[in-house]
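> Below: a set of structures, written as structure tokens.
Just so it is clear, none of the values below were taken in a lab; they were calculated from the coordinates. Not measured: the values here are computed from a predicted model.
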Structure P
Amino acid sequence: MADELIQAADAMIYIPQTGSVRSLNVSVAHGIIAALYTAQHPVPEAPAE
């Protein structure tokens, strides 16, 4: 990744991986982050009607 992009970022994250793959596509990375965030910040259930 270009140094100027790293400097412009608000935060950097690392998703540990095994094997020879060194990157994930954006949709896979987003799915992992969304799942982890949702597990740590549950959405309240809507009230029953």
Structure Q
Amino acid sequence: MHVYDLLVVGSANADLVIGVDRRPAVGETVLGGDLAVHPGGKGGNQAVA
């Protein structure tokens, strides 16, 4: 296996995902459930790929 240096230019973000029971209707507000934080961002996703 080879070891390579890698440089990725782009953003690294945290995606905040909140679960809901259903999609709200137009103008309706729904309550969210559990909060999940996932790594994301164009640079972060490219670096992992």
Structure R
Amino acid sequence: ALWMMEPKDTSEWQHEEFYRYVAQAHDKPRYTLHYRADAPLNIRSIFYVPEM
């Protein structure tokens, strides 16, 4: 899963394809936030802001 990968190891293309699949959209996300925190909880998330 893309959100389980290290943010530095993911490409813009991978995010675009994942966004298109999840959002059922044909455009690119305007902003992408790929976040990971390990202390005190293990949190991994991806946040996309669509084009308007």
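> P, Q, R: which one has P(r) over Cα pairs in 10 Å bins from 0, in percent, as calculated, at 17, 38, 28, 11, 5, 0?
On the way: P: 17, 38, 28, 11, 5, 0; Q: 21, 29, 25, 16, 7, 2; R: 24, 53, 19, 3.
Answer for the origin of the read-out: P.
> Supply the structure label, taken from P, Q, R, corresponding to helix-only ellipticity at 222 nm (-39500 (n - 2.57) for each DSSP H run of 4 or more, over all residues; to 500) with the calculated value -13000.
Going through each structure in turn, the value belongs to P.
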